[in-house]
1. Consider the structures P, Q: one of them gives -10000 for helix-only ellipticity at 222 nm (-39500 (n - 2.57) for each DSSP H run of 4 or more, over all residues; to 500) as calculated from the coordinates. Say which.
2. From which structure (P, Q) was Rg/Rh (Cα atoms, Kirkwood Rh), for residues 97-136 alone calculated, if the value obtained is 1.18?
3. Kindly point out which one of P, Q the value 21 was derived from, the read-out being relative contact order in percent (Cα under 8 Å, 6 or more apart).
4. Consider the structures P, Q: one of them gives 23.8 for mean count of other Cβ atoms within 10 Å over residues 113-120 as calculated from the coordinates. Say which.
5. Name the one structure among P, Q that Cα Rg over 2.2 N^0.38 Å of 0.96 was derived from.
6. I have 1.7 for distance in nm of label points 7 Å out along Cα→Cβ at positions 121 and 177, calculated from one of the structures P, Q. Which structure is it?
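Quick note: the coordinates plus some simple rules give every number you see, no bench work behind them. None of these values were measured; they are calculated from a predicted model. Cβ atoms are built from the backbone, for glycine too; each structure is taken alone.
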Structure P
Amino acid sequence: MNNPAFEAIKKDEPFVYFHTHVIDESILESAIQAGKSLEVDMSVDKDDQLYVGHPENFYTELKKIPLPDNLPLDEVLEKMKKSNLYLVIDCKDNRALPKVKAIIEQFGVENVLFHSWVDAFKFEPYPIEIYVEPHWIYEDLSYDKVIDLEKATGVPVIMSARGVTKERLAVEKDSIIQRIVQIAKGRAVAVNFNLPGGEIPPKEVIDELMGQGILIWFNIDSISQLERPLVYIGMTDDINMASDPRNF
């Protein structure tokens, strides 16, 4: 099987993976039964231990909720590998990158998609409507380290940005696109603009990036079918809406 993240632009069709904030026995079994994909968030706790989930202060400071009772990381990975389930790694900490590299080598590059926020796409100073959340200090990975991972493994990469708004994009469109192309071309299969409200950038921006071989990424649950471009990489919380990697 070719990696669907690479094949999407060749086949002129989108690839959508299954996203979830909680991976318990029920969710994992549902994903395995569907046979499509599963995103796994990887963070590091205060004792330098890897776990499934966001940085701890995402729950304790931002959401003010208990940490989710997720399954241990190695158990999730073992069952996914046994079931040949396509893995999307959402890496939330630079310290997790050595483990990520080992996982890619274990699963095979054709079965893994990597996502992270990268410091090179922090469009600072942030507009006043952008609230700097406490967990960003962990989530904003080193661009250089992400590129080292991409070079070492060949894994397809999604890079996410911070600080872009529709208003800023309207005024600074050319410079923003230039920066994205300079950083992502040949290194990332897709870029997440992370616009407030989950919106996607205008068609002319999407088309210009597509011309450079860069797709956009977004959550399809917040974008109607009519608004979506023909080709993109997306995520969904509805497993029935996820693509089947075997069709790529």
Structure Q
Amino acid sequence: MKTIINNSKKKVALSCVAIVALCVFGHATTASASRVAERILNAWSRTGEYSDGTGSQFIRLRVTYYAAEYIAALIRAEAERNLWTHDEEENYKYYLLRALNLDETIAFHIAFDVTGVAMHLQPFDRHLRLHVGGTVLAPVDYDRRFNFRLQGQRDGMVWFPRFDPDTGRDLLEGARELRLTISGAISQATISSGDLRFVWDITRDDPSVLTTGPAVARLELERLNRRLDRLMADKRNLEEQLHSVDMELATINARVGELQRQ
């Protein structure tokens, strides 16, 4: 089993506004989410309830995987609720997908409701692992509000890397399920349960529902432009290296010629 740990906590390029918006849109108990088909909510959200047995602490936990089907349903629900035009819907879709950063990460929304004794999760990422096939992933970014004393309701986003850092392979390609584990040591209500496990059958997802439309084309254009910038930078570096090699070759050839004439 391969474990990928990112100790550098590489930041995902998200604005604070986008993160707050995602936490609202992603919470399955909001007015907009309540209009999404119950089948989709049940398919991509997992819940759990935990108690320490003494009444001192009770925890409700909801974890949502941002599957393509789930995202498409949220977009439709928002459009219907707000009576958006097609352009407005596409604009919302663009900013939502951009914030989720699905081209580089695997995104989850986690919501806690803690009654009684408060929880202390800092640093939150040490409690989380995502299992994709034989690979174990640590978060690359998460909502830092999880690091503060937690009592009552709190929710936020967590992102895991989508690509193997050694091979560049897309970890979701060919994968059949995702298994998110949260350490039971997060609280006195869960410590006796061991690791909390949330599993999704991702063969049921249909990524094609998010591959068309102006928003997707706009995001692809931005990705291609970023890729061009990186390739041009690589080209400049290679040209500089080649120039350095040419200069060294010229120096060596000149010296060889001098020695041969002696």
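1. Value -10000 for helix-only ellipticity at 222 nm (-39500 (n - 2.57) for each DSSP H run of 4 or more, over all residues; to 500) corresponds to P out of P, Q.
2. Attributed to the structure labelled P.
3. It must be structure Q, since only it matches.
4. Matching structure: P.
5. P
6. The read-out was computed on structure P.
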